[in-house]
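Dropping the structures in below, format is structure tokens.
Every number in this text was worked out from the coordinates using simple rules, so none of it is lab data. As the structure is a computational prediction, the values presented were derived from the model and not from experiment. Cβ atoms are built from the backbone, for glycine too; each structure is taken alone.
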Structure P
Amino acid sequence: MFESYDALAKNLRLSDSLVIVLTTSLVIFKRYEPDAPLPVSILLLLVPTILVPFVAPNAPSTLLAVPITFVGYWSSILAYVAAYRLSPFHPLANYPGPTLSKLSKLTLAWKMYCGRQHLYYQELHARYGDIVRVGPNELSINRADVIAPVLGNGGLPKGVWWYNRTPAGSPLPLITHRDTAQHRARRRLWDRAFSTASVKGYDELVIKRTRELCEALEKRSGQVLDFSRWMGFFSYDFMGDFVFGAGFNMTETGSDETGIWECLDAMNIQTSVLAHIPWSFTYQRLVPGIGGPREKFLKIAREFVGKRIQRGSVTKDLFYHLTDEEGLEPTKPTMPTVASDGSLAIIAGADTTSTTLSVLFYFLLIHPEQFQRLRAEIDQFFPDKADPTDFTKMVGMPFLNACINESLRLVPPVISGSPRCTPDGSQGSTVGPYYIPPGQQVITHFFSIHHNPAYFTDPDAFVPDRWLPASAFASAPAVKHDVTAFNPFSFGPMACVGKNLAMVELRAVTCALAQKFDMGRPEGFTVGEWERGLGDAFVVTRPPLMLKLQTRM
């Protein structure tokens, strides 16, 4: 038996061995793209091991046959993949983009790690046009007319960017559901929590936390402080109240004593980088210590869930709705599912609101004339320094809402948007003028669209008047203002469910702070520096925003 095996090996030429290698590469790595540790180990280790006896007769020595086989096998796989991705046979061959992006998503992973992904996409669109191939199987589109076909009803499901984030056996948070029907079923609970009546019930929470923020800042009147950090303290405390019925006491202490904010920042960066290489999540979980931020965050979340269960329902917070305490669902959600969704609410609500507040007051700081206009409107609607607590009245404050909208346009809270994917095995999809083949990922890049001069005149400037139809700016004949291109809370059935509550928070805090405090630039402040320091980690990362707050006389 062994003699016949040796004879076969001797008769097999090196070229025949290469054919086997290339065929294996073609069939397995192109068609199936396995990412689980066991099949990958078999294909990358066992297969070349089996091939060693076939290569040995042609190798300089038996000892060298092992590295020659392994290097040759792996190199053949890489060469084949590279050749295919650059070839005219690739489904996205007709779309322009950088060569490195066609070969790998490592460039995007690096840009995300550096926080520059949103600017990189914008640069690519400026260079290549409205549609760019930003990955081997991924397109970015900078056009408003594709938003509805991609994200709207009957649009595309979520892309592989969301794949494999949650360990096997753990419940998926709402935002990671790629199945539209499952997402719709889970979202029913959220929709009840964010109905008009429910949001109205959170008014007292907003008022309480806004007053607490103002009191804390009044104690620090005349000091130079990190305004962005204080916006984070407010947002995390409010979201703690809203989700679990108890905040994190950040505003009271002036610090993040639980460490939850620090955990989330680290987790967001890590997750967003690895999302460009979805199979890497599997291997990340095998490396001790790498998942530290996520584990610490989940531990904190579990503690808050436990305390909330012990307290019971004091108010109709988000936990009340997620656990279906009203008994409206045929099957009650499991506690791990509730904890998963509650954690998501903290992530989605705290960072996004604090970012928009920071962005808004940064632009008001460098445009003092706009700050004075805003204050004049607040004084008109709330004379004699009356507490701005009438949220219905705030909805009708045109300049307040114009300032908020302009901040959301310039820096969308989820700055690059959420990728979608044409399903494997489908006929592909036509979005706007573009045909997207099956199995390809698509992103409608909100930052680029919001800064596209085809939709907004002077798109990089802070111009609240563009949202006021009667203003001289907005009424000028040549001014472009396409509201279909404005989607700071995403679009369609998977858009941000908390938009209405977020707007209540933004209006309340903006009115209170602009009414009660004067702002000044500290020594060494450079216009544009803070804005350039904003980063993309799915949500926006922010450098310190140092400014001087003085209680208004």
Structure Q
Amino acid sequence: MKKRNLFILMLSFLMVFVVACGSNKTADNNGKSKDKVENVSQISEKDKYGGTFKGRVKSDPPTLDPAHSTDTTSSRIIRNIFDGLVAFDKDLNVVPAIAKSWEVSEDSLTWTFNLNKGVKFHNGREVKADDFVYTFRRILDPKTKSPRVWLFDGIKGAKEFSNGEANKVSGLRALDDYTLEITLAKPFTPFLSVLAMENAYVVPKEEVEKYGEEFAQHPVGAGPFKFVEWKHDSKVILEKNEDYYVNGRPYLDKVVYRVIPEGSSAFAEYEQGSIYQEVDDDLPAGQIKRIMDPTGDFSEDFSNIARLGTFYIGLNTQKEPFNNKKVRQAINYAVNKKVLTQVVLNGVVKPAKGILPPTMPGYNPDLEGYEFNIEKAKKLLAEAGYPDGLPGTYELAYNTSKKNQSIVEAIQSNLKQIGINITLMNMDWGTYIKKVDNGETQMFRLAWIADYPDPDNFLYVLFHSDNAGPGGNGAFYMNSEVDQMLDKARAMKPGKERLALYQKIEKQIVDDAPWIPVYYYTAPILVKPFVHNYVFTAQSALPLTNVWLEPQYQ
């Protein structure tokens, strides 16, 4: 999920995750916790059914159409309305969903999916293999203008179809009503993880054609909840899908996601019991110590989830003096990440040594990175031809956010110590990201939270020269040797050899220093103790399929 705002079969992740289980506390009228009256273990299966989950999102979702989803807000709601061939479990392994099983050919090119029978769209029609052919072809159709074309352009014939050279995608075939065959142009190891993303969730052709460009306002899927209402900038309401193909699910009758932009306001509503979760990475800084107190009011509510994300400062490697590797390395040594994360960010996150976060397969715990060292930074600047620091003033652009502002101000202060004067440029997101994509920035703040849990989604997307600019490589980093290794790695079989190659790639990129990796993302979240089976993975929240509320809160 592009997480400029901003997800494996081969490994289990070392991560902390939330699976709300039996609690010793319940909420009083103010939503705070006190001693429990009822033993949760004695609640019968029947009594788990019912109630409304009161959720929060911090912005109006940009879309509820899977073909256009690129953000976490849209994704969170879409995953409850729609469903796909496969899904992620709590450990981000890929597991069956509408497809009950699948096989892959010896050459890793042909994937055959066997669909469950009796799966229905919310309009009552059964989901067939042809619906997936239509769904993927729709994303690849230029008329759809999907920003996720790149996820599916590895399917055989996809590029020819998108370019208007063919009227169908040759690699997509429904062998019968319940058998789907997908053929790739070349092996792509993370393909199954791509199919677990919400962009691959099936849509009904007749509903898309009925609503046209307004389909996002009237979404019809095959997921655990049906769309009811969307009051823009206010709330999205969903209701239980009584015909959901997973027997006995969901437990909840209704889901309401309220739009609450300000983190402080959302926290106040959480304390009052008006919302049941706070998972948008904007808990009030002044409340963090209180929230994290293991003996405090939120000891049963709070978790800090290691995520598949890295916050970084990008350096435009095509602009002087940032086209000089030693200058970029000097800047890296000058940033005191330890102080920044402890003081500015309240110790909620860990300083980054590299690009891949600890929850990502291929993460290298032995990567040295750049420890804070002012003398080494000055020495490198001198070797680059700048013994007295860089002449002039340089711009560090960032999008509007109090947290972003605090971080870039700290970096501005750090760089002044080695003779680099920085002007901070604050912009709205739309203006800002266009400048980054067009190469109009010198230094810029961004973050990446993986779309799928594979190092390919970090290193290929963000550093391959083919992706320079809008493709994700805002640093315009270009290294032909790295390109060749990235091309090779994405086609390799899963295993130690492939991950070792990604570690070699990352080490080379870190040495070239197109980024200042600042910290690895975590998600400090709050979930009410009476909410059970709410799971927030290293990537995002899972659908609410298995979530249930204690009877007194239904």
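If Cα Rg over 2.2 N^0.38 Å, for residues 150-293 alone computes to 1.31, which of P, Q did it come from?
P
1.12 is what came out when Cα Rg over 2.2 N^0.38 Å was calculated for one structure; which of P, Q is it? Each step should come with its number before you reach the end.
On the way: P: 1.12; Q: 0.99.
Corresponding structure: P.
helix-only ellipticity at 222 nm (-39500 (n - 2.57) for each DSSP H run of 4 or more, over all residues; to 500) computed as -7000: which structure among P, Q?
Details: P: -16000; Q: -7000.
Structure Q accounts for this read-out.
For Rg and Dmax of the Cα atoms in Å, for residues 478-541 alone, the calculated result is 16.5, 47, so let me know which of P, Q that is.
Computed on structure P.
When distance in nm of label points 7 Å out along Cα→Cβ at positions 110 and 366 is computed for each of P, Q, which one produces 2.8? The partial results should precede the final answer.
Details: P: 2.8; Q: 4.2.
Corresponding structure: P.
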